[in-house]
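Each structure below is given as C-alpha cells.
Throughout, read-outs are computed from the coordinates displayed, never taken from laboratory work. Please read these numbers as outputs of a predicted model, since none were measured by experiment. Cβ atoms are built from the backbone, for glycine too; each structure is taken alone.
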Structure I
Amino acid sequence: MHVKSSHRAHVAVLTYDATAERLRGTIGTASPFDMRAFSGGSRGHKPVSGSLAKKYHHDEARSTTSRLATTREEKDGGGNYVQRGGTLPPGHYVCRYVQHHKSFGECLFLDPCRDAQVIHSPFALNPIVHGRGGFYIHGAGPKGSDGCIVPASDSERRRLDRAVKNFRGRVLLEVVNVSYALPAEQFDGALA
C-alpha cells in the first residue's frame, strides 16, 4: 500500500563549529542551544591527577594535530594511548539517542551521513578518506575527546539528550570549520 505524504519529515538542525568550539541549534519547542563544546585531542576532560593526565596525553590538547579531523586515535598493543584522535570530521550526522552506553551513560550517537565519511576538499583531486567513526556527544570524563563532542555544561548536555529523545523527527548535526591535513599525494597544485 502506497501512502502519499503531504508533508516533509520533521528535521531539526544543530551546528558544531569546530574552530569556535560552539554547538548551536534548535530542536522542536526546546529553548535554543548555544553551548561551548570540545572535540578531539583530549579536550573536554575532567581534572585528573598528573599521572592520569600523562597516561591520557592531556598535553596533546595544545597540539596542532589534535585540531585536525584527519588525526586518528592510536594505541599500543597494551591499549595505551600513543596519539589522541583529532576533531570530529566535517559533514552531517544523524543524532541518535542512547539511553545507556557502557562508557558514557546517557548520550547521543552521531551516525555519519555519506558526506561525513570522507573529507571533500577543494584542494584535493579525490575525497580524503579519514577512516574515523564511532563518535558521540557525551559528558566529560577523565580521558576527554578523541573526536566526540563534549559539551562544557553537563546540564546543557542532558537537556540536549532529552530534546533529541523527545523530538518526533530526525535531528541532524552539521560539523563545520574543521581543519584537516591534506595528503601530499592528493594535492592538485591549486595553491602553487
Structure II
Amino acid sequence: MRYRYKTNQWIPYPIDLVFAFFANPHNLPGLMKKWQSVRLEEATIVPPPPRPVAPDPTHRVHTIAAGKGSFITFSFRPFPYSPLRMPWESNISQFVWNESFTDLAVRSPFQQWEHTHSFEVETRANAAGLLVQGTLVKDDLEYVPPGGEGKMGRFLHEQVIHSIMKGVFAERQRKLAQILPVVLGRIVPLADSAPPDESPLP
C-alpha cells in the first residue's frame, strides 16, 4: 500500500526568501542528519518561469532554483557508519513560485516517492510575542516503502521507516530554525539599518 506522511513548520521569515532557500537544491544537505552525510552529486537545472518581483526590495534575490524538469542526484549513508553510499535521484515534476514544488524519486530505496513542498503566508506571534508575517512550510509525502506493498513493505514501514521519517523531519525542522536566521540575516536587516537592494541567497 501507499503511505502518507505530512508535517509543517512555521518560520518567522517572508515567503519569498523561504521559498528561494528550499528551491535551491544546494541547501538540502545542510538540513539532513549528520550521520547521513548527504552530498549533492549532480544537478541538471531547468530554469523555472521568471521570478515574481517581491514588493519589498529586501526580498528581491537572485538564487539557483530547480524548476520543472530538473533532475537532481544526491548520495547518502543509509545508516550510521555505513561504508556504502546510496543514490537518490529526483525529478522536479511541478513548480509554482512561492507556492509549491514537487519532487518525484526516479532512483531511491523507495519503490515510489512523491514529495510536495508547499508554502503559505501566515501571521503568528514570534518568540518575543510580536505578530510577524511568516511562512508555513508544509511537507506532504506519498510513498511505497522498500519491500513493496506487501507484507515485507508493511513490516519495514512499521518497524523502521516511519520512525526514521519522523526523525529526519524533526532534525530538518530543528536545523532550519538555526540556519535561516544566519542565511537570511545577511539579506534582511535584523536590526535597524539601511536595507540592501538585491543580494544573493545561498
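Looking at structures I, II, which one was mean count of other Cβ atoms within 10 Å over residues 12-19 calculated from, given that it came out as 22.4? Only one of I, II returns 22.4 for mean count of other Cβ atoms within 10 Å over residues 12-19, namely II.
Calculated for structures I, II, mean count of other Cβ atoms within 10 Å over residues 52-59 is largest in I. Structures I, II were shown, and helix-only ellipticity at 222 nm (-39500 (n - 2.57) for each DSSP H run of 4 or more, over all residues; to 500) at -6000 was computed from II. Looking across I, II, the calculation of FRET efficiency 1/(1 + (r/R0)^6) of positions 44 and 164 (r between Cβ atoms, R0 = 25 Å, to 0.05) that yields 0.85 traces back to I. With semi-axes √(5λ) of the Cα gyration tensor in Å, for residues 28-91 alone derived from the coordinates and found to be 31, 15, 7, which of I, II does the value describe? Working through the options, I get structure II. If mean count of other Cβ atoms within 10 Å over residues 36-43 computes to 24.9, which of I, II did it come from? Of the structures listed, the value fits I. Kindly point out which one of I, II the value 53, 46, 31 was derived from, the read-out being Cα extents along the principal axes in Å. The correct label is I.
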